[in-house]
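Below: a set of structures, written as structure tokens.
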Structure 1
Amino acid sequence: KMVGEMAWDGRHLDVNEFTYELTDTDIEEVESGLAEFKAHELDGPDVTSETFPLPSLGLKLDHFSHSVHNGNGLVMIRGLNPGKYSSEDNAIIFLGISSYIGSERGMQDNCGNMMGNIQYVIPQTRLIGSVLILQQRFHSDNYCDVVALLIRSTPLAGGAIHVASSWDIYNTLSLRRPKDVEELMSPHWKFESRGDLFPGCTRQLLYIHGGKVILSFSPRPLLGSQTRGTHDVLGNLTKAQSVAMQAVQDLGDERSIKIHPRPGDMIFLNNHSMLHARESFMDGSDHTRHIMRLWLRNPSLAWSLPDELEAGRKRVYGENGLVEHWELEP
């Protein structure tokens with residue numbers, strides 16, 4: 001059984017327990033850091049804790065980084081108004097604050113994107129009315145240490161974020177369904193290839209490594225979503241695998257905490273010990289969901305990973321033969 005702050009049940013966790021509300025002094029310090037960074041005419045990738053100084057807030061952010069890595073695994077920073085800043089300034093502020101959580105940033109796709117802009121582009125023919133986007137089930141992101149999200153804008157309706165503790169899921173499965181734990185730890189899960197950054201592999205989903213439970217759980221490549229229409233059988237799960245995957249989803253639904261994000265919120269979560277999901281949402285012509293995403297790594301606090309996951313992490317954060325692409329404005 002895993003014990004500690006990381007093994008929480010979302011039904012008994014209050015959002016305020018992991019939320020920090022920025023003070024007026026904090027916001028002044030952020031704006032001062034932004035002005036200093038821009039005065040040096042640097043580019044977005046040059047944002048660091050040195051080029052974006054936050055003398056007082058930075059100490060709090062260092063504490064929050066420890067919480068993400070070794071505390072409850074989840075921190076939300078609230079209080080910024082993204083409507084006050086340009087798209088580029090919002091991105092720089094996000095980079096500046098997040099650089100204190102993790103100084104290294106990972107590549108998120110085979111196009112080399114280092115900052116994700118997550119939004120649904122409404123087709124021109126659908127600008128009148130609204131568009132429903134289906135839910136995204138519980139998952140972790142590919143090989144990254146810390147998922148960082150900046151909520152730029154929220155949808156017309158829906159879109160709540162759910163976060164579940166993998167440690168709590170492991171503890172509960174061990175009691176209720178030990179065979180599912182064995183299946184998740186079996187090294188026979190096949191991931192389809194998603195290009196050079198995420199090549200196909202066969203490995204386990206659940207690890208116990210260095211005294212920590214690590215759940216690397218990405219259903220889409222497991223289900224073979226890119227090859228479903230072909231003769232490739234990669235997406236075919238065994239009955240036992242399907243049952244184990246569904247058990248994880250069911251426990252996520254049962255034991256997660258629900259976050260109703262506001263514009264300006266920054267969410268930082270431990271990708272090795274947390275799963276996250278999103279409810280369906282509806283975008284309208286005047287209310288569209290836009291989230292900026294970074295994959296962070298803090299070299300001094302980073303977890304030791306099993307070899308298969310470490311190889312993936314090295315591709316995401318290190319040399320991988322792909323060219324970095326920075327898009328601060330969508």
Structure 2
Amino acid sequence: MSQTPCPKCGQLLPTDAALVCPACGALVHAHQLEQLAAEAKWQERFSARRAVVLWEQCLQLLPKDSGQYAAIQKEIDRLLAMPQEHVTEEPGGIPPIRNETLTGGLWKTGLSMAISIIIYGFAWNWPTAIGFTLLIFVHELGHVVANLYYGVPASAPIFIPFLGAVINLRRPPPNAKIEAICAIAGPIAGTIGALACFGWYFYDHSAAALELAWFGFTINLFNLLPVPPLDGGRVAAAISPWIWILGLIGMGGMIVAELRDRREPGILLLILFVALPRIIRTLKPKGRSGPYYAIGKLAPAMVGVIYLLLLACLIGLRWYAQVHLPDRPLM
């Protein structure tokens with residue numbers, strides 16, 4: 001059985017359970033501890049309970065007689081003495097960002113949904129308008145659930161006719177892994193919603209159901225394009241930001257196709273305008289340094305597998321829906 005080398009000096013560790021290198025004295029899990037500590041400190045602003053869970057994971061990677069172990073245990077004791085969902089202030093005295101009230105969020109989402117349905121209804125037809133808006137709502141609900149689970153402060157979904165819907169993050173996620181999970185949760189939920197329409201189509205061969213399924217597959221497939229701020233761009237940040245280059249090529253091809261067909265590529269140009277600053281900043285030599293992109297090797301691989309599987313499913317499902325659509329204009 002092969003021994004694990006020390007990540008700092010390369011000396012073989014006596015056992016896989018070793019926490020400190022006997023040769024150089026370095027912490028074996030220093031990199032993972034840095035990630036967990038950064039996430040725990042970030043979670044302290046919103047949920048003492050979640051922060052305690054992360055700090056306890058740190059304790060498992062530290063020798064019990066170390067100063068770090070004692071300091072973290074003291075921090076856990078402090079957090080446990082607080083109310084379960086106590087919100088702390090940041091070290092610099094900056095007041096915490098508080099999420100909007102449930103009632104306020106529901107009003108914003110409900111009102112913007114109603115406005116979108118009315119506008120879509122006059123532009124298309126009422127059944128399609130309602131179904132299309134509900135499919136977007138299911139997509140956004142995936143983001144909402146993931147944001148709540150990871151304690152990412154965000155606004156309620158706001159619907160914008162012919163642009164879909166947006167959720168404004170009040171503070172960035174602590175690392176690229178959590179951002180990717182919160183991002184891909186939307187297309188996963190949206191695909192489930194579109195599959196429900198697909199099931200409706202197979203049940204009674206409703207052309208309207210097939211059109212809605214096609215809409216759902218198309219919307220979620222577009223969102224997986226690896227260009228920020230689209231969901232696919234946020235997911236690609238965890239896999240490798242260099243994938244954004246492929247997204248830019250794809251986006252450029254779509255813009256050319258729109259111009260060739262004498263259509264206005266305004267939305268695509270807007271996405272490109274928003275994407276370029278982050279892409280340029282991140283792909284610089286030191287643009288990916290720091291704890292945000294320090295998520296190890298397993299997380300990018302797992303995120304990549306999920307992304308590719310979802311992408312393949314949506315391509316196949318959209319193709320099937322496209323082939324079986326009736327010979328009449330959509331919408």
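What follows draws every value from the coordinates through simple rules; no lab data is involved. It should be emphasised that the depicted structure is a prediction, and the values quoted were computed from it without experimental measurement. Cβ atoms are built from the backbone, for glycine too; each structure is taken alone.
Structure values in brief
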{"item": "Which entry (1, 2) yields the derived value 34 for relative contact order in percent (Cα under 8 Å, 6 or more apart)", "result": "1"}
{"item": "Parent structure of the calculated result 23, given that percent of Cα pairs over 29 Å apart, for residues 150-317 alone is the read-out and 1, 2 the choices", "result": "2"}
{"item": "Source structure (of 1, 2) for distance in nm of label points 7 Å out along Cα→Cβ at positions 166 and 190, computed value 2.3", "result": "1"}
{"item": "Computed 23.5, 74 for Rg and Dmax of the Cα atoms in Å - originating structure among 1, 2", "result": "2"}
{"item": "Origin of the derived value 3.4 (distance in nm of label points 7 Å out along Cα→Cβ at positions 286 and 310; candidates 1, 2)", "result": "2"}
{"item": "Read-out helix-only ellipticity at 222 nm (-39500 (n - 2.57) for each DSSP H run of 4 or more, over all residues; to 500), computed value -8500, structure in 1, 2", "result": "1"}
